[in-house]
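Pasting the structures here.
Throughout, read-outs are computed from the coordinates displayed, never taken from laboratory work. On a predicted model such as this, the values are computed, not experimentally measured, just so you know. Cβ atoms are built from the backbone, for glycine too; each structure is taken alone.
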Structure I
Amino acid sequence: MPPGRYDSTKQATTPLSATARLVALEVNFRRAASIGIPLVRLPIDPLNLFFQVSESHVWALIEGLPFGISLPTWARYARRGWYFKNEADSHIHYGPIWALVTPCDIHILVCDTEAVHSVFARRNDFGRPNKMYKLLEVYGPAIPSADQTNWRRHRKIFVTPYVQTLL
């Protein structure tokens, strides 16, 4: 695992692992700072299995409190599906390109048509987050989880039934 990367699948709740997460967060934050875009620290990795299981219960508990609780700015990004409620507010506040920095990853969010077009046009220059797509392999390898060498084969098998000329 590269330096500054913390494996969220092996997270425990010990003080030592909490310290390791904070160190990994700071390492990732410093790496992301070199990009020169606005950054938001998210001390909880949204892909952490324990967090995914307990997240809805935590939010239900927080929302059920009789008095208002003031949460830190990063808390809104810890909620599953935050981008639906947020809409474009974060891009209005931070700009067209900004990043969420977690102990495990740096998530760059882009809302600039030219930048998005450039990313899609140069898709081979950008690495795929294959570990995020491993969940889709429940029934076997799939297009999203295929690596560079197997992607064309998977795509050819998938697209064949939908090509009009072959029908």
Structure II
Amino acid sequence: MPLADKFSPAPREVRLAGGLTALPGLVMFALAVALLVDSFTRAEGGTENVYAEVVYYAVMGAGTIACATGLVLGKTWARSPGVVVALLLVGIGWYGAGPSGQPAFGIPLMVVGVLIIVLLFRVPSRAWALGLMEGESEEDAAWRDSAEGRAARREREENG
């Protein structure tokens, strides 16, 4: 068994999406540090709002990196926040490429966002998120984890 499979039960697509999701988190941390350093080197006042921005970017960066770490480690809870991060990247990239007229900034963001979405919705990623068992369809797995399916399983366990 390859070391990657021991490290993470998630498919390669999910781990790759996790790595890509970490990029915006790292950029937010770098921005927080840059703002903090800039606030200390400023000669004039007006740094009250800068500290709020530093905390904001640090918290958002930490959340994004936590989501990316969850994906890399194969935690299914991280898939939905990963999709949200990707959709935000697509939206920010669209604004950068279109209305603000900075395609060199916006297009790469959109590409990364779309790539994360594609990776998280490929067949192996969906099967991993649903917890598909061998030979089970997506519909069967969804029913198995639904309230009706759990109730039927409890009833079988009680009667059998």
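Tell me which structure, out of I, II, gives 0.20 once FRET efficiency 1/(1 + (r/R0)^6) of positions 18 and 122 (r between Cβ atoms, R0 = 30 Å, to 0.05) is calculated.
Working: I: 0.20; II: 1.00.
Answer for the origin of the read-out: I.
Please state which of the structures I, II yields -26000 when helix-only ellipticity at 222 nm (-39500 (n - 2.57) for each DSSP H run of 4 or more, over all residues; to 500) is computed from it.
Values: I: -12500; II: -26000.
Structure of origin is II.
So if we calculate distance in nm of label points 7 Å out along Cα→Cβ at positions 74 and 146 for every structure here (I, II), which label has the highest result? Write out the running numbers ahead of the final one.
Details: I: 3.8; II: 2.9.
Biggest value here belongs to I.
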